[in-house]
Structure I
């Protein structure tokens, strides 16, 4: 006998076209009669499939790209393996479980039974995101602390990730465009799925701290100059504890002459190791007194010949050491004898006053 299935495909009760003939020495003596139709089954061929998942970068999803290969196919058959897979969860990690499945497609797929793995492993690497860290300007406070803000670019929509940023100025002193060393780390439910790339330095300003100073000028005794001694004090609460800063002052009276509440032109500046970190505001006007200088004068009366009057000539002299060099001042005098009569050692009532351009200062 010989036979041919009507087609090659697997199936039940498939028609077989059969032919038969008698063979043997005595075959010619017989005539063969056979049944009209023959059927038989073609069972599906079992083949193995190997499913593998590709590594991926975290994308917030469990989807996996799965590749499949087949072993045991009949040469020339058109059969493909359609594979699917899902990671067990969305999070980044190594050797993560991937649930996989596959089905056969193609013209000859119906002739095969697939046996394949249902799980495999692959990696989800962390997604790299960029952070931008900036520092806020501040007023000098004696510390290097900085307030920094951070923003993130590249997050998957819906993920809960925050940038926790820290920073320190390189020194405490006031200045513009000062370097600030910054760092940051990710926090939040989904933080472990990301790798942060951020700047390590930024710039910000530390402005000078405003402080209030009070200037006072000292009263003085007339000395022929406009020089003034000006004292300066700072509001203690304005100065950062431990800072070395004080007020340096100079001053000049508007003129040299004695007087009350005389205007003093005062100038001031901050001095000390930390002076550059402050900006000084002081009171607008300073006044002080220049009191008159005490000087000593000696009065003498001239003897005279009786003239019938009490008039007396009185001479005045000043202690040279009491008068400021260059000042124009002298003594003006008048006098009267107690009576007109001749006599020895007669009392003279004398009066005196200072005269000259600078007399008002004595």
Structure II
């Protein structure tokens, strides 16, 4: 990422959309982890076909979620804009990509080649009928992993660097910890880097604080299968829909105290220097209970690794005059992106 985009931006004083950059980075990363394929979205001018269709399919899914007349809207779009790609067109691109990768991988595995991606691991699994997973099942499993991790991680990184731009004190403190724990000798040693990151208290506190104020899923909803009574005495009837907002909860003075709206990573560090572990009920960034996010450790690790690599080498500054705010969505994207300038560290 640094050589092709950030170094060039720093050398040529270019303005970058950091939000778009993180979307490209995380899609490349999760496609590599999921399918073992280099998408090269970061290196490509514009969007590669899979990335374009993947993004449009997600956008259309959200629009269907909030528009009860989406069937009518889709039909009208085909008439009014006959040359534009439909939802079916975008899904076909995504489906073709997944099928072609799966078919190629079956042949590669049969020839004795070894892979460590998610797709290859699930090719040895079986469904509840005891049958090997077919291409449709493999596609759904791996794409579910990509969908769950790509947007949320990109948004967490975007809001994280927005906070660094707005809070120079936090940025300096994070940079000092990175300098102390991470030297060039382990930057490309995965095992050593992983062990060192586990000891970086401020980096974790910073990331947790970002997710407190900018949770990747700002609103959640569940359906009651049975009658229930909450700890505060609230009666829940079978069939009720329960909505709660981690976004509002993270800003609640009742939950976090009078400084709830302040960005303070230090709130996550105890007086003895150890990390504070708040309950999942108080900090539901990754949900709670038996259905907690399966990928929370991976998402946290990927985000902190990206933060380390970027903060160690670059400083980012917001372009004046822009509005950085959220877009109403199932997740928490930036409505207008985030324009930044880049400077290399000495």
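Can you say which of I, II returns 0.95 when FRET efficiency 1/(1 + (r/R0)^6) of positions 21 and 117 (r between Cβ atoms, R0 = 41 Å, to 0.05) is computed?
Working: I: 0.20; II: 0.95.
Only structure II yields this read-out.
One of I, II was used to compute relative contact order in percent (Cα under 8 Å, 6 or more apart), and the result was 21. Which label is that? Provide the component values of the computation, followed by the final result.
On the way: I: 9; II: 21.
Answer for the origin of the read-out: II.
Could you tell me which structure in I, II was used to calculate distance in nm of label points 7 Å out along Cα→Cβ at positions 13 and 221 as 14.5?
Details: I: 14.5; II: 5.0.
The read-out was computed on structure I.
Out of I, II, which one gives 11.3 for distance in nm of label points 7 Å out along Cα→Cβ at positions 109 and 253 as computed from the coordinates?
Label of the originating structure: I.
I, II: which one has helix-only ellipticity at 222 nm (-39500 (n - 2.57) for each DSSP H run of 4 or more, over all residues; to 500), as calculated, at -16500? Display every interim value, and only then the final one.
Working: I: 0; II: -16500.
Comparing all candidates, it corresponds to II.
Computing Rg and Dmax of the Cα atoms in Å, for residues 197-324 alone gives 27.5, 118 for which of I, II?
On the way: I: 27.5, 118; II: 17.4, 54.
Computed on structure I.
Comparing structures I, II by Rg/Rh (Cα atoms, Kirkwood Rh), which one has the largest value?
Structure I comes out on top.
A short reminder: the numbers here are calculations on the coordinates, not readings from a lab. Note that the structure is predicted; figures quoted are calculated from it, not measured. Cβ atoms are built from the backbone, for glycine too; each structure is taken alone.
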